[in-house]
Structure P
Amino acid sequence: MNPRLALLHDYPFQKLARLFAELKAPTDKSPIKWSVGEPKHPAPEIVLAAIRKNLDQLSAYPSTKGLPGLRQAIAAWLQKRFRLVPESLDPERHVLPVSGSREALFSIAQAVVDSTAAHTPVVIMPNPFYQIYEGAALLAGAEPYYLNTTAENGYRMDFSSVPSEVLDRTALVYVCSPGNPAGAVLDADDYRGVLELAEKHDFIVASDECYSEIYFDEATPPVGLLEVASNLGIADYRRCLVFHSLSKRSNLPGLRSGFVAGDGELMASYLKYRTYHGATLSNTAQLASVVAWNDETHVAQNRAQYRAKFDAVLDILGPVMGATRPDAGFYLWPKVDISDEDFARGLYAGENVTVLPGSYLSRDAQGINPGSHHVRMALVAPLDECVDAAQRVQRYCEQIS
C-alpha cells in the first residue's frame, strides 16, 4: 500500500459515528441532522426534466474535456457573475467540467505538487478546513501548513504570520470563500494579498468557491478570485484556479457536477492528468448542468429559503448561545462553553439533533486548535425542521447553562 495512506486522518463523520456509538437518542423526537452540509431543498425541476430528456446519452462515453456547450455555459456564467472581460475567458482554454468540486480539489494537488523537489513542498490551507485539502496535500507528498482562522482575524487567512521559509517551499494554497465552517467572505484586498505572495514565491492559488451563491444581500454577492485577477490585469489568470459546484448553488449534490477554471497553461496540463484520472461527467449530467448554469431563478429562490431559515433560527439561538449570521454560506459556527464533543453528545442524547464538533474540522497549530469549543450547524433541513432543531438546541443550552 501507499505508505502515505497511513498519514490520513479519519474523516469527521467517522469520528462522529464513534462519538455517538454507545448513545441512545430519544425515540419520541424525530432525528434532525445539522452535521452534514448536504442541501435538502428540492432539485430544480428544469434540471430534472433535462436529465429525463437525455437519458439516452448514458449510452455514450463522455470526453474528459466535456461538451463544448457546457464549457460555453460555464464561461458565460463566470463572465456575468464575476464581471469578467468576455474575451479574457476562453471556454476552450480556461474551463474544465469536473465530477463535483470535491474530486477536483483533491486531484489538483496530485497534478501540481512536485514531490521530487529538493525540499518538501508545502500546501497551505485554512484551519479549520475542508478535510479534502489535507488529504490531497498528504497524498501528493506535501507538508500541510495550517493557517488558523479565528474570531480575532475575522476567520480570514493571515499570511503575515507565515514564515518566508514556508512560503518559499509552498506549491499550492487552498483558500475557501465563503468559508467552511465560519462563512467568512474574502474581499478584493484579501485576494490581492495572496496573489502578490503567489507571484513573489511562485505558488498556485486554489480558490474553493462552492458556497459563493448562498449569500444574504442580493446587491453584494461575494467577490471571486478570477474577478480580482481580472481587475489586476493578470494575464491568462496566471497561478489562479477556482472551483465551483452545482451541489450547493442548485441543490444537486448527487449530480456530482462542477468545474475548474483559470490559468490556461495549468489547465492544459490538468486536462492531460484528468485524461488518466478518469473522473468524467456523463453526457446526461453535462446537458443537465448546462440548464442549471443558464438559470438564476432557482438560485435566487434557494437563497431566499436560506435567508428565512437564518432569520428564524437566529431569533432562537442568538440569545442562548450567541449564534450570529455568517457573511454567507449555510453554516452556523457558534462557540460553546463546554467541550465541543460533550456538547454534541449531550445534544444528540437529549434532543436527537446532530451537530459536528468543531475540533473535528481543525488541527492543533500555532499552539491552539481553532475549532475547539465550537460546533458546526448546517441549516440544510426545511424551515420547520430547522425551527424545531433550534428550539431543541435552545432547551439543551438552558439545561447545561
Structure Q
Amino acid sequence: MTAFQQQNGALHCEGVSLETIAREHGTPTYVYSRSAIETAFLAYRSALNQRAHLICYAVKANSNLAVLNVLAQLGAGFDVVSVGELERVIAAGGPSEKIVFSGIGKTRDEMQRALKAGIKCFNIESEAELLALAEVADSMGKVAPVSIRVNPDVDAGTHPYISTGLRENKFGVDVDSARRLYRIAKDANGLDPVGVDCHIGSQIMDIAPFAASLDCLLALIDDLGTEGIFLQHLDIGGGLGVHYDEVAPSIDSYVSAVSERLADRELELILEPGRSIVALAGALLTAVLYLKPTEARHFAVVDAAMNDLLRPALYSAWQDIQVVTPHDGEIQSWDIVGPICETGDFLGKGRELILAQGDLLAVMGAGAYGFAMASNYNSRPRAAEILVHGDSSHLIGQRESLSDLWQREVIPPEPQT
C-alpha cells in the first residue's frame, strides 16, 4: 500500500495531511515516509534471508542524515561515491565496515580517509585508480580490500544518461582488462582482491539485463579461481526501476532471478539499491502561483522549479502530479512549469487536471534524485525536507534562507591606487 493516500478529502503521507505540512513549513517542500523507506528495505532483506548478503543503500539517491539513520538502524550497508557521502554515513551512525566506495574519480585524499575509516571495499574502475590505491595503502601500511568493476557491455534499455553498462560508458573495465587487474591486485603489497562489482544502469524495468551481467561475472569468477584468485563477494550494484508510469519488476522477482543463478555458491551477495528504496517514499509539495492559459498551451506556474527537481528537465522523466485537495471544475491539459528562466524548467507536461490558483500539488516519486540533485540556480534557496512517521512529522532539512545563498562568498577589498 502506498504511503500517500487521499484521506478526508486531502492527500496524506501516512497519517499526516500534506495541507498541514505545507501550512507549517511552506512550499516547495520534500516529504518522505519513514514506513515506506523501511518497507522497501525490509523487502530486500526478506528476499535475501536464505543467503549471506549485504544491502548497501546507494547514498546518492537521497543523502539526508535522517534517511541514512533510518537505514542504518535497519542494519543497512552503504554505497558511497565521494568522501562527502562517506562522512555523511558516518555522521548518521552508519558503520564504516559496511561501506563500499564506488565512483571513477576517487582522489588520493579520499582513499586515505576511507582506509582510515576501515571501509568494507573499494570498487575499482581503472588500472590507474588501482595503482594509485596500491601506493596510498602501502604508504599507510594498510591493505585495501578491492573489487574490480566489470563493464559487461549489456544494454539495460534505460535512458542514455543513466546507462552505465555499455562499452561506450565511462564506468568499469571490460572482462579481459578485469582479469589483468586482478592479477596486479593479487601481487600488490597494498591490495587484497576480495570481490567483483558490476552496475549496468538505473531505472531498469527488465530483469533480463541483470541476469546477463550476472552470468558474465560468474564466468569471470570461475576463470579467476583457476588462477588461484578466490573472491569472497559478488556485488551486482543497483538500478532496479520503480513505478513512475509503467509497472516495475518486484524486489522479490529481481532477487529470485539473481539467487537462481548463484545456486550453491558461497559468495556473499552485495546489492546497491537506491531509487527502489526511497523514490516512492517521497513527494515534492508545490503551490500553484498563477494559471496562464494560451492558445498553444495551458501553463500552471508553480513555486517549485528545475533547481528543486531536475529529473524532468534532465532526463525528460515522468512523475505523477496530484492535486492535494481535489475540487470540482473543468479538466484541462496543463504544463506544470516553474519560475526559472529556462524553457526546460518544467515538472510535468500535458497533465489532465482540475486546477485553480493557490492549489497545492504533490509531485510523486520524488524521494530519489530530488533534493539530492537540487541547486541554487537563479539564486533560489533549497527546499525544506520533512520525514513523516505515523501521525507525526519532523523537520529533517531546514529551508535555506536568502542570506544562506552567499555565506561562502567574499567581496574582496578595493584595489589600492
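Throughout, read-outs are computed from the coordinates displayed, never taken from laboratory work. Just so it is clear, the structure is predicted and the values come from calculations on it, not from any experiment. Cβ atoms are built from the backbone, for glycine too; each structure is taken alone.
Comparing structures P, Q by FRET efficiency 1/(1 + (r/R0)^6) of positions 150 and 262 (r between Cβ atoms, R0 = 30 Å, to 0.05), which one has the largest value?
Structure Q comes out on top.
Give the label, chosen from P, Q, of the structure having the highest value of relative contact order in percent (Cα under 8 Å, 6 or more apart).
Between P, Q, the highest calculated value is found for P.
Assign the value 6.3, calculated as distance in nm of label points 7 Å out along Cα→Cβ at positions 6 and 134, to the correct structure from P, Q.
Q
Given that helix-only ellipticity at 222 nm (-39500 (n - 2.57) for each DSSP H run of 4 or more, over all residues; to 500), derived from a single structure, equals -12500, which label among P, Q identifies that structure? Walk me through the intermediate numbers first.
Details: P: -12500; Q: -8500.
Going through each structure in turn, the value belongs to P.
For structures P, Q, calculate volume of the Cα convex hull per residue in Å³ and state which one comes out highest.
When volume of the Cα convex hull per residue in Å³ is computed for each of P, Q, structure Q gives the biggest number.
For which of P, Q does Rg/Rh (Cα atoms, Kirkwood Rh), for residues 142-277 alone, calculated from the coordinates, equal 0.96?
The structure behind it is P.
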